[in-house]
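Please find the structures below.
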Structure P
Amino acid sequence: MTVEDKFLKDAMIKLNVSKYLQGALSRAGFSRVEIQKTPVVTRITLYLLFPGRAIGPGGRTINELTETIKEKFAIDNPQISVVEVKNKMLEPMLVAKEIAEKLERNINPRRVMQMMLKSIIENGAIGVEIVLAGKLAAKGAKHKTMRKSIGYIPKAGDVTSLINEAHLAAYPKYGAIGIKVRIAPPGTVFPDRAVKKLEVPKEILNS
């Protein structure tokens, strides 16, 4: 297997594991997963809003989850650890879930985007981008994309690895809406520039 093939295989395993955990741990507030392979074990770190729901009484739930991941994804010797999410407004997946819930309650997409941007910035992010794409209006409306970016969110290069990103879909009555959220968390140091603390723009603050 070439280096490129191994990279693609590892990326696909991480994607599939993440999709599985997103469903299996939805009640635990699944945010993201980090997977690190070593010659001896595969370390899997789960970031959850409610860790206790994933661990279970006496660790039973997390042990069952470990066995499932081992068998379902052919991962050798998985070792799972759990990290509690302290601020859900800095976790793209949890932000995307909240956006989806609001859209499915038929709250105006532009208003939802403004509300979430304001909250993310107020919680210390130094960069944020939200993209909504799909039927953003009533039945019969054409496909549309709304995009808003504040602060520094690099689009290419190695620095993109410093940005946390999540994708999700909402399903209001008038059609599916794709959601993308990218966040540069507080304290992120970019090698190519210094980034100042963000202030909420007036057009969002007064919206």
Structure Q
Amino acid sequence: MKAHKFLFTVALILFYSSFFAQETDSGSLQKLTEGNKRFAEGKLLHQNQLPQRRIETANGQNPFAVILSCSDSRVPPEIIFDQGLGDLFVIRTAGEVVDDFELASIEYAVEHLHVELIVVLGHEKCGAVDAAVKGGELPGHLGKLISEIEPAVKQAKKQEGDLLTNAVHENIFRVVKQLKNSEPIIKELVEHNHLQIKGAYYDLDDGKVNFEKQ
């Protein structure tokens, strides 16, 4: 009887742990969605940007989401989601390409800061993806970066519609998949429903972020 009660208690704890994680993810996603809506409509609150917020966050941080986005100057996450100091843990690379350094930064956020939502944010007319579409020799380290995006371009060529747009979406999908399979930390958190990873596409023209369906 005691064994049955113990197993029931463990199951109950796991259920509620999963439930509250999903609730937190949903709340974090809602904050981003509402913030982007304000940005797109020109109704920014510029919240958490006053001196008091700076003082509040001076001794520690508690971001509610990780944003892995492109380095493009037109896609600043804090602005397009209308957030402020300490709200977002942001990692930016051209084409939101991920290697060990970016993964380490994300692992820090989800393991030590307990962030439960990661958003992989691609965008319209991405220069890095466009370079991968056009191909050819590139100077310096650009060739290595573009090689990470080329599989997305290859997949996009099998699809109908605009090649660049499709390649951007494919690149988002591939990075999301890469993160979900990143061992040991991220994959384990995802499998235990303690972490959600969402892809998103930012439209430069209307300022809206659309979350991908995975």
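Where a number appears in this text, it was derived from the coordinates with a stated rule and is not lab data. The structure displayed is predicted, hence computed values, not measured ones. Cβ atoms are built from the backbone, for glycine too; each structure is taken alone.
Structure summary
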item	result
Structure responsible for -16500, with helix-only ellipticity at 222 nm (-39500 (n - 2.57) for each DSSP H run of 4 or more, over all residues; to 500) calculated and labels P, Q on offer	Q
FRET efficiency 1/(1 + (r/R0)^6) of positions 161 and 185 (r between Cβ atoms, R0 = 30 Å, to 0.05) - highest-scoring structure of P, Q	P
At a computed 17 (relative contact order in percent (Cα under 8 Å, 6 or more apart)), which of P, Q	P
